[in-house]
1. Of the structures labelled 1, 2, 3, one was used to calculate P(r) over Cα pairs in 5 Å bins from 0, in percent, for residues 203-258 alone, giving 4, 20, 33, 29, 11, 3, 1, 0. Name it.
2. Which structure, out of 1, 2, 3, was helix-only ellipticity at 222 nm (-39500 (n - 2.57) for each DSSP H run of 4 or more, over all residues; to 500) derived from, given a value of -12000?
3. Please state which of the structures 1, 2, 3 yields 5, 19, 24, 22, 17, 9, 3, 1, 0 when P(r) over Cα pairs in 10 Å bins from 0, in percent is computed from it.
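What follows draws every value from the coordinates through simple rules; no lab data is involved. Bear in mind that the values here come from a model prediction, so they are computed numbers and not experimental data.
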Structure 1
Amino acid sequence: MPIVVKDLHYTYNAGTPWAVPALRGVSLTVGDGEFVGLVGPIGSGKSTLVQHLNGLLTPPPETVWVDGIDVGAYGVPRQVIRQRVGLVFQYPEHQLFAETVWADVAFGPRNMGLPAAEVAERVREALALVGLDADAYGDRSPFALSGGEQRRVALAGILAMRPRYLILDEPTAGLDPAGRRELLTLLLRLNRERGVAVVLVTHHLEDVAELSQKVVVMDQGRVALQGPLEQVLGAGQRAALKALGLEAPVAAQLVDELNRRGWRLPPHLVRAQDVVAAIAAVARTRAGDGGHVQ
């Protein structure tokens, strides 16, 4: 079953002179196995929204459901929600606390009351998923690792819970290009091979274009746009995105420029590989017709 958000409102410091509305009637759905890109300007409500999805912030009753469970209903254990919805913060390495990598990754499964053998199995599996060998890293202090390794250990701690939904808030912040590429490849593999639904909160529309099936664009606490990737980031929404300070992916900008030069590429294309294939097809057609390729 999906995550469903229906008319969610939230105000920081409600009832005080410092009240700040953060969410204003947000409604959306994250389906089973979907990869959703959540984008928007700074202060648009993205982080506040995702903190409601695993109960870190408590939503009003009958506004957020996870697998049919009303997250805001009285008496719903938060650990039940958090076992299903893993939330990874912008700098997940700041969540590390244990003396060893093994103990840190094992913390969640142990709190679930799992037998020791299953805890060990999950720790090994999670570390392997993020590219770390349990025997080589298990006894090491997480604070003695590199920044990229720390981030992988923190992510492994979430994956050891085997969540059905994985939400990541600007997970590539501070990573070098290689580390960023490795993390995004891992997320795509988790989604495609294991069926984990992923919500990627980011301001990098390049990442959204290459990974996401659906895009939700937020502005001033509201959902400004949402729908399939090529519908939201395609040519028809360029002006709306620009008004929010969001530039279309470079591949989509290339389509626009080539079409201005008469190429007649499909205007909805936003993925780099699709754009390259379309350019090659048009170039072959022009060459076969004896036309001039600009």
Structure 2
Amino acid sequence: MKKTISLLCLLCSAIVFSTGACPPINNNTCKTIPPIEIKNNNGLYIIKIPKERNSNIRPYVSKLLTYNKTVFELTNAELVVNAGYFDPNNQKTSSYVIIDKKVVLDPTTNKSLMNNQAIKPYLNTVLNRTEFRVLDCNGETKYDITAHNTKPPFRCEIKHSIQAGPMIYPDLRLSREYFVAKDENGNVTRDSITALKKCARTAIGIKDGDIYIIIANIYHKVTLPELYRICEDLKLDKAMNFDGGGSTSLNYKGTGNPNFKNLEITSDKNKNARKLKSFLVID
């Protein structure tokens, strides 16, 4: 019996390679892995990672700033995208990162951030900004997007997380995460990530267990309120902003998606990518 199942799966593999579909021999013993789906609307990329892929999604951090493409080559991943905030002057993080249940990047070690007089009154808010989480719930992998200090659900542990912000959807938290501030007359006095101006953007969302990466390159710049509406149109459950502007970077092998094979996105029209601190890696 085992030999028969093995032969059937070998036959299925051969047909999948040539046609991209599995014949209806035995759906329980022979299943195809759905590809990463990509749609490009004039520089606005919507990338869907179906939950059926059982992808290995994890952060990657670099001791010294490095390029997204370098991490892509080092990890041999299917897809790598830029993620958390950092200080380019001292190469220290401005975002928490957890890998394998251990804090590997801690913004409280960044003296430049902690001693910033403009931020000090809002420091607790800044340190509690939104993060993307990979949860281990009794052996089942789940995803969440929530504030850093939020406790995980019952019987779940934070396996990996990477912080940036703000939360985009279902609630755009520009002021509550101290990215935007206004005076008593409603005039903008602070816009730390040019949230209200059109820029290249990187965002991550979740919907029914699927992961969505949204990239707006320099030919399709958007504000964060516009990005909110994109997430609303996609009917995402939750979405958050990753570092954007000059940090926007993505590399994708496209092994199961030949239309986007070896896709590389940088925010600069001359492809002069910026060196970064933290990344999200997807296999």
Structure 3
Amino acid sequence: MSVTTDSPHSTTYQLRKATRLTISYLILISLGIFFLFPIVFMIFSSLKENETQVLRDMSSIYAFVPRGDLGLENFYDVFAQMPFGLFMFNSVFIVGSLVAAGLIVNSLIAYALARLRFPGRGLLLSVIIALIIIPFEAIVVPLLLVVNRFGWLESYHVQIIPFIADALSIFLFYQFFINLPRDLEEAALVDGASHLRIYWSIIVPLSRPVFATVAILQFILRWGEFLWPLMVTRAETYRPLPLALQQFFSQDPKMWGDIMAFAAMVTIPVLIIFLLFQKWFVQSVATTGVKG
């Protein structure tokens, strides 16, 4: 019996498959390098101590090459010009508190919507989904008036409490919880376990990928928050890192080496968080794709 050219065991099929894989990998590698360019440019520029060289290299391929006088002078300048430690603490405290509280609150709301049955459940879920498409800029002024009425301005909690409950996070948790098998949950109910006990002992251990995904997405979103802190804070005491960057752009002339050093120190925590949770993040994305 002859082997057709479309057979998985034929030489033509294997060659065609290898060609497709090679092209796919080349495209992915090219995209990866393309997206790494800004990070490489930022890091190398932050290490160049000669400001003239930084400006000259910006318009050439040398922007991606570590050359000339390299050192940490630009990083020292950042600490000399501002209380960077205070800004870093503010960002870490605000974003860390918001993400931690948000994981608990949003996952509990999603668990109730996905696993419990109660009147108005469908309407509540529809409202939450509808809230995802409403831009923050559309509600920022009413929200500012509300927190001003509460006397929350110029504080940490004004940057945390209004954003703990998040519609997108609830939806992501809901999509994951709704697909979990009910066997263990039903067995636990028969044994007399409460829903809170089931959530903590069964749902949470099975849902580490979606917890990691929500944590990464919320960390990235809140870490770069600029508009709201600008509106509710005036002094450096409670301001996060994104607002501190204004200080460098108010200089004349602008010191791009210092700006790049500041940007590098702001970006590194985001990269660390992603690297720590990337395994569960990828697993959550893959699982969502299979179940969707």
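1. It was calculated from structure 1.
2. Source structure for this number: 1.
3. Attributed to the structure labelled 3.
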